[in-house]
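Got some structures for you, see below.
What follows is calculated from the coordinates using simple rules that are stated; it is not laboratory data. Note that this is a predicted model, so its numbers are computed, not measured. Cβ atoms are built from the backbone, for glycine too; each structure is taken alone.
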Structure I
Amino acid sequence: MSVRATATPSARERLLAAANELFYDEGVHTVGIDRVIERAGVAKASLYNTFGSKDELVRAYLEERHAVVLQRIDRYLQRYDTPRDRLLGVFEAQGEMFARPGYRGCAFASASAESPGEAVSQATDSYRAAVRDLLTGLAREAGAPDPEMLGQQLHLLYDGASLSARMDRDPSASAASRAAAEALLDAALRG
C-alpha cells in the first residue's frame, strides 16, 4: 500500500488564493496585506519576495481571474459547433458565472473603481481587450460584415449584464443580454 504525498501549495499559490477570496469579497482597497498574509499563512517577507508590493499582488490576482474567466468561457463554448452558437454562448457562459454562489460582479470593474493605479489599469485593459477580441473574433467567424463594431456592441452588452447581475442581484440578466446579442447579430447579418 503506497501513501500519496500531497503537494503543499507554494507561498505564491496560497497568497493568490487568499487575495482572490479577500479582494473579490471585500475589495482590493479595503483589504490590507496583513489580512492576505494571515489568510495565506505565510510570512510578510514571502509576499514581498514573491510580488514586491501590494500593487503587484493585485495585478497577479487580476491576471489570474482573467485566465480563469476566459478558460471558463472557452470550456463552455466547446459544446457548440457553429460560430453563431459560440458567440451567443459567451452570454450563456456569463450567466453560469452569475448564478455561482458569491457572485459579486466584475472583479475588474470593482478593482478599477477602488484602486485606479497602473497595475490595476494594465490588468483591466488586458482583460477587456481579450473579451473584446473574443467577441470580435466570434462576430467575424459568424460572418458579420463589420465585426469590430459588432464586437464593441456585444462587449457593451457583456459589461451591462455583469453590472445588472451584480447591482440588481439578477442572474437572469444574461438571458436578456443573450437575446439582445442575438438581435444585434441577426441585424448585422441581414446588413
Structure II
Amino acid sequence: MPSAVAATEERKLRADARRNRARIVEAARELFAEHGLDAQIDDIAEKAEVGVGTLYRHFPTKDDLVAALAAEHFAALAELARECIAMEDPWAAFETYMRGSAEIHSADLALSEASAERPSMMRDAALAAGMPDLMAELVGRAKEAGVVRPDAEWEDVPMMICGLGRISQAADDDTVPFMSWERMLGLLLDGLRAPGSTPLPKR
C-alpha cells in the first residue's frame, strides 16, 4: 500500500495537473478568440506559463484543445438555455437566448472558424451538452405561446447564430461594408416573430 507521504504527493501532482489544464484552457480561449484557429501552441503555452510538453500532455493535438473549448462553449450555451427556459415570458426567453448566444459566438473568432471548418466536432460538442433538446424546448414553448412563427424550427436557431458570428468577424474587415450582429439580430428576430408573412420552404 502507498505510504501517507506518497499519497499526499500524488494528490499534489493531481492538483497541479488540474491547475495547469485550467491555465492552458484559459490561455487558449483568449488567444483563439483573438487570433482564430491560427493561434500558435507555443504562444498558448507561454501565456499559460507552462512548458509546451505540459500542454501536449493534456492536449496531444491542437484539435484536442479546440474540442475542449467547444465543449466548454456549449456547456455555457446549455446553461444559458436552461436559464431562459425558466423565464416566464416565452418571447423574452427566446430573445434573451438569441441575444446572449449571438454575443458569445460573435466574440470568438475560433468558434466561428470551427463551425465552418470542423462542423462534426462542433456538432458532437452540442449533442454532448444536450443542445438539441434544449433548443427544441425553447423554440417549441415560444411557438406554442404564439410568439414565434409556427413554421420556424429549432434547427434554424444554431444556423442563425453561426451566421451572426461570421457577420461579426466580417465587420472587423476594412474591405467590407460595416455590419453589426446586433442589427442583423434585430432583423432576424422580427422575421421569427409570429405570424410571419413569407412562407418558408420545408427543411
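Summary of computed values
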{"quantity": "Among I, II, which structure scores highest (criterion: distance in nm of label points 7 Å out along Cα→Cβ at positions 126 and 158)", "calculated": "I"}
{"quantity": "Rg/Rh (Cα atoms, Kirkwood Rh) from the coordinates reads 1.05; which among I, II", "calculated": "I"}
{"quantity": "FRET efficiency 1/(1 + (r/R0)^6) of positions 54 and 94 (r between Cβ atoms, R0 = 25 Å, to 0.05) - structure with the largest value, from I, II", "calculated": "I"}
